[in-house]
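The following blocks contain the structures, represented as structure tokens.
What follows is calculated from the coordinates using simple rules that are stated; it is not laboratory data. Computed from a predicted structure; not experimentally measured. Cβ atoms are built from the backbone, for glycine too; each structure is taken alone.
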Structure I
Amino acid sequence: MAPPTYAAPPFASYSVGWEALVPEAAWMFVYPSLQAYKAHVQEYPGCQSFDVYVLLTDGGDVRMHCYATWDTPEQLEAFLERGYTFERLLANLDAPAPQRTLVMEKVF
């Protein structure tokens, strides 16, 4: 099997992004868990960063964008298959699943 090709090796990094809408009632559980989760994810080999962006909606829910960035596509793939992903965190907190998940290549 031929190795996969990428847009801009070797200057790329590899990310997974999640978009979620967390109900106001669940936010008090999700927020402190995210603090520990960030530290946990950044201990995985090859993890460059874990970033969270939030927006408070008019109804009090919290729109979240989370990004985990990795050195290699293999490290990202291993994390998605076997790691403690954001989807798993939300499921453990009985929060709704992410509305969207994107696997992307960062070229700049």
Structure II
Amino acid sequence: MTSNYLQVWISAEDRKQADKILNSLLDKKLVIGGQIIMAPARFWWKGKIVNMNYIGINTFTKKQNKEKIIDDIKKTSVEEVPMISFVEFEGNKEFTDFIDETLK
């Protein structure tokens, strides 16, 4: 599948960092908005399994913004390894029109 639209998942260590990352992306009109989701997490980090509450930011963008989003998150995140994932998607016309209009 080739699509012009991406769903983006971004990690953050806490709510303050999530707000900073999302606000920076919004200010630059790189994403349409975002859900900030806090949940328990467990993952490998430097040879140990770490348990913590963790934040995920779920948002949507256009493919042309991918590299700018990565660069911006690297500048605003305090994480040594910010987790940023992109998934191409096809949405309903009203949603993709909304993305196009919002991110002009």
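Identify the structure, out of I, II, from whose coordinates FRET efficiency 1/(1 + (r/R0)^6) of positions 58 and 82 (r between Cβ atoms, R0 = 35 Å, to 0.05) was calculated to give 0.35.
On the way: I: 0.35; II: 1.00.
Comparing all candidates, it corresponds to I.
Here distance in nm of label points 7 Å out along Cα→Cβ at positions 18 and 90 was derived from just one of the structures I, II, and that gives 3.2; the source is II.
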